[in-house]
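Colleague: Below, each structure is written out as structure tokens.
A short reminder: the numbers here are calculations on the coordinates, not readings from a lab. What you are looking at is a predicted structure, and each value in this text was computed from that prediction instead of being measured. Cβ atoms are built from the backbone, for glycine too; each structure is taken alone.
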Structure I
């Protein structure tokens, strides 16, 4: 029996993880953590019966306690609650499906308690990869990627000599606005940006896909996960989203992982690695598919990717600023306070005004995040 804890159980990755648990009798949920969705958390606790449940606010936690008064579950809240979930003594694996830099401290705590990490939280490695990866190595903890692209790279390296990797081919669907000009993007609405052609994701990640910021975050994450230089990571736009990413080796051979666009496959692979379990998801039909196509990303129109490379090259606290500014920009866009093209503009001006600190501690990372939030609040009044 493999026992799992989930940070972000009510989100897209969290709910899909629980779909897998329903079908696999040798998986058991022992701890759940979420933000404010008390109703869904109540349903999850009643179904999966964890020993621990965490909500972000005390108000939500108290509401949950009252709803679950008939069950023997302990309800906690805040960062302390996330930390308790991360180190829950009953768990073997921590699924980090929470969104944002809030995932850094719980991930560190879980590693220090020798929990296997099923990583779906990009921000942890984007902003603190220089802390996380050495700590995982020191504690001999496996970090198993859940992102479809990073899972594909991980699978393509399985059984291979990592010293013989020449290049990582990180695929991108191109999002809902692939092929559009800057002039066309100026009129794009929230509804337009949320119409992803292939993937079903949360709102924030879907907007990030539309700006190509998501691919920029994945570039930074891949750098740390696979210990490669930025010059070894090539983004390839692949509209069909069948090749989820690939690895080129020094002899020119390329290993790729293919499959239908379905996040449950990489989630399940991480939960059962190195085993593969049957899954009743769709299958690729090459005859119906007909062709696979590839394009170079348009970094002039979609500047989020270019800004991500700039942040990654500078390192230090600049990736934190990139990430924090994007979080706020996406939130402003979703609230219709800024236009779509203002997202990269806001990221760039936030990066321009920041003085980079090299090799930052967790405290300095969080300070850079707070300073970026304060700058944007001053600039936009919220």
Structure II
């Protein structure tokens, strides 16, 4: 089996495991001779909690990211994942609230929580990562490490569980990007840019799809005017006033048309990579007074979960190796260059604020270093 086939098989396996997690199921994650059972803390119900507890002889844990654990005043013992013991009084509803900050301000006396005696392993980290891949809150109900042996095989068969490698989960986002290929393309005339082609990208093993919007026919032998644009359902499609995404997307297309051509890379990284539902959760927290970064971190995410390898791979597959990047985010410049695309010039790209997004834009400038 060649390397591409191996990567595609890994992508397929992780997508299947993420699908099970999204349905509230249990997945086995392994590394070497160790394994853990994991389920989503967001979706956990008492029956599933009891099943994990029974299988693992009551050695049940909740795994939280550093950011979420910090909000709950839990000190991670090692790395970026904190493990908390599931005690007798902890129902599925309590675990749900540990994952979801929606009611934090009304339930300020949560806990105290007992940190597990064991340190988080790569399998526990992968369990939290799998919840992110499934676009759920990054918190998991987990077992302590158990041995990969005949008993695990019997358990796997008895409960019809998927087994997946921790390494495959932790490498999944990058594997998906490296496996991107062009699926199809078509002429799609746009208002203000009639000579436009859309190119669809997808890993051969399935998974996340991204799109390139090519304005005109930019030459491949020089820096192409480009923008990396993370999809924003609320801003791009609905015209939300909470952000400037729609203005930036339409403005970039118009600017590229005026300059004779360009490429807009439309990436499936909604909400800076946390997904639409979690972005709406972040909006709910912003309504409570938190800024956009604090909201993401309170949910347990990083301030920005995006990677730029998909954009770099798309450019390379279309024959571009250098760009003039239309952005106010220095992180996009460095991120793209780290992926092998030369940024010849950064071109400013900003629009007037309104009463609804003024604080959001000021936060991006002050805390994320955007050049506004």
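Colleague: Upon calculation of helix-only ellipticity at 222 nm (-39500 (n - 2.57) for each DSSP H run of 4 or more, over all residues; to 500) from the atomic coordinates, which of the structures I, II produces -14000?
Modeller: Only one of I, II returns -14000 for helix-only ellipticity at 222 nm (-39500 (n - 2.57) for each DSSP H run of 4 or more, over all residues; to 500), namely I.
Colleague: Another question, if that's okay. Could you figure out which one of I, II the value 13.7, 47 for Rg and Dmax of the Cα atoms in Å, for residues 38-157 alone was computed from? It would help to have the intermediate numbers written out before the result.
Modeller: On the way: I: 15.4, 48; II: 13.7, 47.
Clearly, the read-out refers to II.
Colleague: Suppose you compute mean count of other Cβ atoms within 10 Å over residues 118-125 for every structure in I, II: which one lands on 20.9?
Modeller: II
Colleague: Given 2.3 as the derived value for distance in nm of label points 7 Å out along Cα→Cβ at positions 6 and 278, which of the supplied structures I, II does it correspond to?
Modeller: I
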